[in-house]
Structure formats: structure tokens, C-alpha cells
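Dropping the structures in below, format is C-alpha cells.
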Structure P
Amino acid sequence: MHPLLLHNFSRHISLSDDETASLPAYFRHRKLRRKELLLEEGEVCRSEYFVIKGALRQYETDEEGREHVIQFAFEDWWISDPYSMHTGTPSIYHIDALEDSEVLQLDLDSQQQLFTDLPQMNIYWRMIMQQAFIALQRRVLFLQKPLEERYQEFLRTYAWFEQRIPQHQIAAYLGTSRESLSRVRNTVLKK
């Protein structure tokens with residue numbers, strides 16, 4: 001099993017050597033090329049993905065063709081569409097690779113079997129979902145702030161994103177245009 005995922009687990013739960021040795025049976029290793037889709041709008045999401053290398057994004061495209069980035073996922077992060085996955089409804093999102101990436105894929109059946117075989121994984125997953133819910137609440141509040149505040153908070157929290165993510169993707173995450181982001185960046189950098 002990849003050490004990054006084992007480290008992620010160890011922050012929340014303890015696994016025996018035998019339990020750790022059993023983990024590869026539940027996951028599938030996937031390599032993605034830049035721009036390759038993991039999930040396309042209209043498909044039912046059937047897996048959770050743990051990023052071990054690279055960067056992914058989850059986004060939706062509006063009627064005018066504008067992309068709205070919901071989340072980025074880098075090494076040591078999970079990404080998925082849990083609503084689609086657990087209700088069986090088609091996803092309204094795309095998930096694609098922003099750079100060559102590698103993920104560990106955990107499909108729903110394997111996840112359920114993992115929860116049965118290793119009950120402490122239920123605790124791990126509950127903690128991950130709590131963190132995701134907190135992040136969602138923060139994201140909603142974040143999008144209500146003026147653009148300059150959003151950008152400053154983005155820099156405080158995710159300054160290293162700027163080295164890996166194109167400005168138009170950051171603008172889509174901040175809920176603005178590339179031009180508006182450029183103006184705000186110039187204002188913030190002059191301060």
C-alpha cells in the first residue's frame with residue numbers, strides 16, 4: 001500500500017500489520033495524464049479517489065460554458081462526488097487531472113467490504129467526512145466574501161496552489177473571471 005495513504009490513515013486510526021497488508025486488495029492504482037477525465041458530467045460516480053501524485057479538480061460547467069471549480073485535490077487528498085456515488089444519480093461534475101497524476105481508486109463495493117472487514121475504517125471515514133463537511137461550510141462562507149478577501153484568504157490558506165494551478169483555474173475556484181482576479185492580485189500585491 002502506498003505510504004502516503006498509510007500515513008493518512010495513521011493520523012486517524014491504528015492498523016495492525018495484517019490489516020495494513022490486506023489494504024491493497026481494496027484499491028486500484030490508476031495513472032492519469034494531464035486533462036484526462038476521472039468522472040464526466042452525466043456519469044454515475046462509483047469511486048472515491050485518493051491522490052498520491054499530481055493535482056485534480058472537480059468542476060461544473062454552466063449554460064454559458066464557464067467552468068466553476070468546486071475543489072482541487074493534491075497529494076494526500078480525497079476527491080469524489082459522494083452525492084452521485086451514494087444515490088446512484090448522474091453527476092453534475094467533471095473530475096479531471098490538471099497535471100500527470102496517480103490516484104488510488106476505492107469503488108463503492110470495495111469500500112463497503114473494507115468497512116465490514118476493518119471496522120475501524122468506519123471511524124476513519126467518519127472523520128474524513130466530518131472534515132469534508134467543515135470544509136464545505138467554510139467554502140460557502142468563503143464565496144460570500146468580497147473578492148479581495150477571498151483572494152487574500154486563498155493566499156493565506158493555499159499559497160502553494162499558485163505554483164501548480166493556472167490563474168484561470170484559481171479564478172474559477174474563487175468564483176470570478178481571470179480579468180477580475182488579475183486586478184485583485186495587482187491590488188493585493190501592491191499592499
Structure Q
Amino acid sequence: LSKLIAKTIPAVAELPIDIICPSHGVCWRKYIPEILEKYTKWSAGEIEENYVLIVYDTMWGSTEKIAKALYHELVHRGIPVKRYRLTYADYSDVITQAMKAKAIFVGSPTLNNGLYPTVAEYVIYQKGLKPMNKIGLAFGSYGWGGGAVREIKKELEATDIELLDEDIKIKFVPKKTDLNFTNIIDKLVNKMGGN
């Protein structure tokens with residue numbers, strides 16, 4: 001949420017509020033103090049939950065293999081994780097999880113030297129909401145010339161998401177040896193403050 005909201009909430013909280021009508025969503029007649037508290041936390045970029053969100057899509061299954069390997073490594077380490085394949089996910093549900101998560105991993109196969117359409121749509125949506133205080137990782141697969149990982153990094157950086165100093169780019173179908181992400185998850189754990 002905007003820094004403007006963070007500055008405005010203290011003044012608004014002093015007003016006698018009967019109803020809150022956000023630009024999107026339901027109007028609230030109850031729970032006004034609780035809602036103002038949530039907006040205060042959201043606009044400050046407070047992390048609600050210390051988990052990793054993996055958001056991806058896949059054409060022929062290669063990027064999904066990477067997503068699953070990351071998921072299993074995180075679970076093995078005891079790090080809470082949620083995984084969404086964009087073809088089957090509701091974007092509103094995914095973005096809600098992104099706003100709560102500590103880390104966001106975004107994966108895409110390369111299509112025409114760029115992002116897969118569902119991933120392109122998602123990162124633009126996410127960029128507009130400007131999630132704060134997040135750690136990011138770009139991952140993906142490619143055939144002839146990569147481009148998706150570069151584009152993901154560009155979009156995450158435009159949102160001020162702090163990227164891990166490593167990304168994952170795998171040519172064609174990942175081999176088992178390609179799917180060892182211990183070092184990357186070590187770096188994530190370090191940035192998350194240990195886990």
C-alpha cells in the first residue's frame with residue numbers, strides 16, 4: 001500500500017467512521033478499528049507470515065519441475081511454503097498470499113524470448129500493488145534463448161523486491177542434478193533471519 005496511506009491513517013483514525021468503502025472489495029460497517037490496524041500494518045510493509053510463496057506457470061513441465069524441487073527443499077527445511085500454478089490459480093488469491101509472504105519466488109518458461117503470458121500478467125499485477133519488504137527469486141526454463149528469468153528479475157526489481165544474488169535458469173528439461181537448490185535456500189534462510 002502507498003506511503004500516502006501510512007501518513008493518512010492517523011488523521012483518519014481520529015474521525016467518527018461509520019463505514020469503510022475501499023476502491024475494491026466489500027464495504028465495512030463493523031470492525032473499523034481492526035481494519036484501520038490492518039491498513040496501518042499493510043502500508044508499513046509488515047510481514048504477516050514468515051513463509052515463501054512460489055508462483056509459476058509451465059508449458060511442457062520443466063518450470064514445474066523446478067517449482068516442485070524448490071517446494072520440497074523448503075518443506076524439508078521446515079520453511080512454510082505455498083505454491084500456485086497460475087494456469088489454475090485465482091490471481092486475487094495468489095496476490096493476497098504475496099502481500100502476506102516474506103519471500104516470493106516467481107517462475108516462467110521462456111516464450112518468444114520473454115515471459116509466459118500468465119506470468120507476465122501476474123508480475124504486472126503484483127508490481128502495481130508494490131509489496132514491501134519482500135525477498136525474491138526468479139526461476140525458469142528455456143530452450144534456445146532464455147529471457148523469462150531476466151524479465152522476472154526486471155519486474156521484481158521494479159517493485160523493490162530484494163532479489164537473492166542467484167537465480168535459476170535451466171535449459172530444456174531439468175536433470176536431477178539441476179534440481180539441487182540447497183545453496184539458494186541457505187541464502188534465503190540467511191536473509192529471512194534464520195529458520
When Rg/Rh (Cα atoms, Kirkwood Rh) is compared over structures P, Q, which one is greatest?
Q
The value 1.5 for distance in nm of label points 7 Å out along Cα→Cβ at positions 74 and 106 was derived from one model only; which of P, Q is it?
Q
Comparing distance in nm of label points 7 Å out along Cα→Cβ at positions 26 and 154 across structures P, Q, the largest value goes to Q
Of the structures P, Q, the one that 5.9 was derived from, the read-out being distance in nm of label points 7 Å out along Cα→Cβ at positions 18 and 170:
Q
Among P, Q, structure where relative contact order in percent (Cα under 8 Å, 6 or more apart) as derived comes to 24:
P
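Of the structures labelled P, Q, one was used to calculate FRET efficiency 1/(1 + (r/R0)^6) of positions 122 and 146 (r between Cβ atoms, R0 = 41 Å, to 0.05), giving 0.50. Name it.
Comparing all candidates, it corresponds to P.
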Test item: FRET efficiency 1/(1 + (r/R0)^6) of positions 42 and 66 (r between Cβ atoms, R0 = 30 Å, to 0.05) calculated as 0.50, pick one of P, Q
Q
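A short reminder: the numbers here are calculations on the coordinates, not readings from a lab. Every value quoted in this text rests on a predicted model; they were computed, and no experiment measured them. Cβ atoms are built from the backbone, for glycine too; each structure is taken alone.
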